[in-house]
Structure 1
Amino acid sequence: MGSITEQHFADQQALLDAQLELWHSTFAFIKSMAFKSALQLGIADAIHCHGGTATLIQIATKATLHPSKTPYLRRLMRVLTVAGIFSIAKNSSSDDGDHVYGLTPASRLLVGSSQNLTPTLGLILNNIFVSPFLDLGTWFEHELPATDLPLFELSNGKNVWDIVGHDPSMSQLWNAGMVADTRFLMDIAIR
């Protein structure tokens, strides 16, 4: 009788594990969007400017956020620390239980000049590159037109070169991203 109960428990656990895997896949985009927000707000720079660790208030101040956004910044930082982008530790110089956030090896690549990948990652996470993936299922459902356009072109109406060539802000973003990536890789290749 015990083996039937054990098998039932194992089956139930397998179902819960499967559901958990589906939830992880469904909400995986949150990490990317939280990371994109961190890039836009300059959170790594804010931490770096305070010597490598900063409180939430220091980050909010440096990022020029309205004080009403501080509770939401705490939630954003929770996502980013769980993802390993930033570290978190108890603030030893504070009695109120406040935490300090620090740079990790990953977030150190978002500060400085020679190995700063912020422009590259900002380019990759730009809406023009992210939004085509929202239509991926629809793209698969329909027969391709005779021109066999890639998903990017179908979503944006132009190829990447037309967009970069005709939109000065996109051109600047593209060039900055390519320069940052090249600097990073060449620095490694030369060493």
Structure 2
Amino acid sequence: MANYIDENRLKTEVHREFKDNEEYITKEGINKIYQIITEIIRKQDIFTELPESIEHLAYNLLYIQIYNRIIYRNINYNGIISIITDCINHIDIIIDIIMSVAEGLNSTHKKQAFYRLMGNNHRIMVCAYKYRSIFYDSSINILCKSINISELYEEITSEDGMVKLCELTSSGDCSRLQNALNILMKYGDNLTTPDEYGI
């Protein structure tokens, strides 16, 4: 696997958002960091030469690690840059280990099944959703609006929601949750629309 991030662009964007930061990084700050990374990914993927499911896993792990290493810490611009690059390098090591294990399997079918198993790790996807929920919620509402479906409302109980999410899709290939996450991971970055301030 190869990893690359345009460090000059990362430094420029993080500096613009956090140059005078002397407070704890809040969820709002984390979302700004996520938006910066998403915009960089739109131009060029960070993680390349990976099966699609492992690529999704790499990005989910990246967002989780950034959240865990930055949230509620009092760090400046240079600290944020350092943490992001450390996270990318750490994810690179994790993915290399996963790919190495897959190489030990004796058939392409087994490798593909292993990649799907690793990439479809629900615990990791739930953490990534939890940390990027503002992005995912707004993406879902944009999709609902575009096809004239009412936006999600809060009257659904978590139990009802979980039952519906665990139902199989009409094709029977996966759960609704898995299908929704696959769609958001594949096309979610195309749903973000910057406001007049570029946020």
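Give the label, chosen from 1, 2, of the structure having the highest value of mean count of other Cβ atoms within 10 Å over residues 30-37.
Max of mean count of other Cβ atoms within 10 Å over residues 30-37: 2.
Quick check for you: by relative contact order in percent (Cα under 8 Å, 6 or more apart), which of 1, 2 is greatest?
Largest calculated value belongs to 2.
1, 2: which one has distance in nm of label points 7 Å out along Cα→Cβ at positions 6 and 38, as calculated, at 4.3?
It traces back to 1.
Consider the structures 1, 2: one of them gives -18500 for helix-only ellipticity at 222 nm (-39500 (n - 2.57) for each DSSP H run of 4 or more, over all residues; to 500) as calculated from the coordinates. Say which.
The read-out was computed on structure 1.
A value of 4.7 was derived for distance in nm of label points 7 Å out along Cα→Cβ at positions 14 and 126; which structure in 1, 2 was it taken from?
1
Among the shown structures 1, 2, from which was the value 28, 25, 15 of semi-axes √(5λ) of the Cα gyration tensor in Å calculated?
2
Each reported figure results from applying straightforward, stated rules to the coordinates on display, with no laboratory input. This one's a predicted model, so the numbers in the text were calculated from it and none came from an experiment. Cβ atoms are built from the backbone, for glycine too; each structure is taken alone.
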